[in-house]
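Following this line, the structures themselves.
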Structure P
Amino acid sequence: MCPVRIICLFLLLQYSAAFCLNAQRNEILVSAGYGIADLHWSIAGNSDGKDPDILSELVWRRLRGPAWNAGVRYSFNKRWGMELSGGYHDLKRGTVTDKDYAQDDRQENYYNESFNSQGKSINLNAVLNYYAGNLSGFQIRPFIGYILEKQEALLLGDAERVRDLHSSYKTTWEGGQAGINAARAFNRLDLRIDLSGGLLKYHAKALWNLIDEFAKPVSFRHYTEAYQLKGKLELGYTLGRKLRVMSYYCIAHSDAWKGTDRAYYTDGSTIDTRLNWVTTTNTAFGAGLGYLF
């Protein structure tokens, strides 16, 4: 075998060893970043989606603030592994618009107010993955798992018009997910891509001080089914044998289909109307540290 081929084979083996070292080791991760969330829902006038087709809609824009995350990646053997992660997002500021209509197609807008907003959210993810092989230098790992995401979005009022309004809308997205992880290492540098989709249960409850006739502390509830699409890009660099620094960017979009809006009143009565939709988009970026073991 000629010397050039020997050198090439040696470099290939070194590259493969580095790839396995960086891409397959167990890891405990902590990170901090910044996130932005939007939330939009509407209801109709009755359970048939009529009278009018959009009675009321709420739009939260740019709910933003710091985010913290922690997680662990663990391989049971050469094929099977798992990932657990959780995060907290402190929504420091944002705005919300509340609009009501008397006629179909958003006609006769008889109420239109904007308020300041804050809130918080938490998320939990648990996945089981399987090493399926290499593709163009990337380790491919399909996975299945569980998602739980909770958010509280507030209507805080405005000092010039409404003081201490403090209404709230609390959401829960929960269900299963499936996706694929692709990871590749370039000596100490590594790149990870996660793409996933989920089918979820959606439910929400609201404390609504805007309307005196609503019961407190639960003024209305929302129930329906939903889906989620999510992607994450992570870039890491290994320092020595135990420490890894990383940065990330992720985006998630969820839509809830037609469902039930159930309002509770102070006289003990309830009324069901149609929940037209719920949609939310979340983006976040940040950096962190990993301990390899």
Structure Q
Amino acid sequence: MSIIITGSIVLYQNDRDMVRAAIDSFLRTNLNVKLFLIDNSPSNTLEEIIEDARVCYIHNPSNPGFGAGHNIALKLAIQKGSTYHLILNPDVYYAESVLEELTDYMEKNTDIGNIMPKVLYPNNEIQRLCKLLPTPYDWIGRRFNPFKKMVEKRNDLFELRFTGYDRIMDVPYLSGCFMYLRISALNEIGLFDEGIFMYGEETDLCRRLIDAGYRTVFYPRVHIYHHFEKGSHKSWRLTKIGMQSAIYYFNKWGWFFDRKRRLINKDILRKINSQK
């Protein structure tokens, strides 16, 4: 049975050159791929950049959100009989062979539901996008804490900085900028929770994968580049959306008394420390 790989990029008035680089990265492979562009922009002007029959453009100006946009593509991927699906940000680009190596690793490790490579800024500095499952402090309090030393101490643990990001490891919360997902796992747990408009939907999905017995893995042997604007830190509107998403997430999973979160994080740290 041949491997079918689909991918999706959700757009909203993005820079054309960045989007084109993301598209080219995904298509630059000999694998059997199909890419869905879900454009939540008010107009369909980004359709003009498509130059490949493997790309399907869908204009969706109702803008239901990040996860809901990707769900449109995921439902089509399932209908197509896809094996793996890549959730890709429009500000990500990468070299050839990244998808090939990740696919090979997923084929050899069938308990993995989601895998993410090392993520770098365009200047080659590393992005700390491996995290423990968040507490309310991590998502809300940490940002407003004026004591930098306290924040840095928490970051070292929460963002797993002490690991050096130089080894394959199970991580319970991986960034949504690049999620390489096993479709059979999604058939079991469901797609993105559309109650989250943007920010936190990847955390929720990772947690549901773990609850179902799948691994969520950081794989640093290949890398991608991510411009990473941190929009929620620059716009009050996006900050508000982020806060709403956090409230939804903690209402769903638990605020301060979340025993399962403590157990998952404890188990992850135990596994990481045993690798030293």
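Bear in mind these aren't lab numbers, they're just calculated from the coordinates by the rules spelled out. Given the structure is predicted, the values throughout are model-derived calculations rather than measurements. Cβ atoms are built from the backbone, for glycine too; each structure is taken alone.
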Next item on the list: Work out which structure the value -2500 belongs to, where helix-only ellipticity at 222 nm (-39500 (n - 2.57) for each DSSP H run of 4 or more, over all residues; to 500) was derived from one of P, Q.
Entry: P
Check: When you work out distance in nm of label points 7 Å out along Cα→Cβ at positions 98 and 210 for each of the structures P, Q, which one comes out largest?
Finding: Q
Next item on the list: Assuming 87, 38, 31 is Cα extents along the principal axes in Å as calculated from a single structure, say which of P, Q it is.
Entry: P
Checklist line | Highest-scoring label, criterion being relative contact order in percent (Cα under 8 Å, 6 or more apart), among P, Q | finding: Q
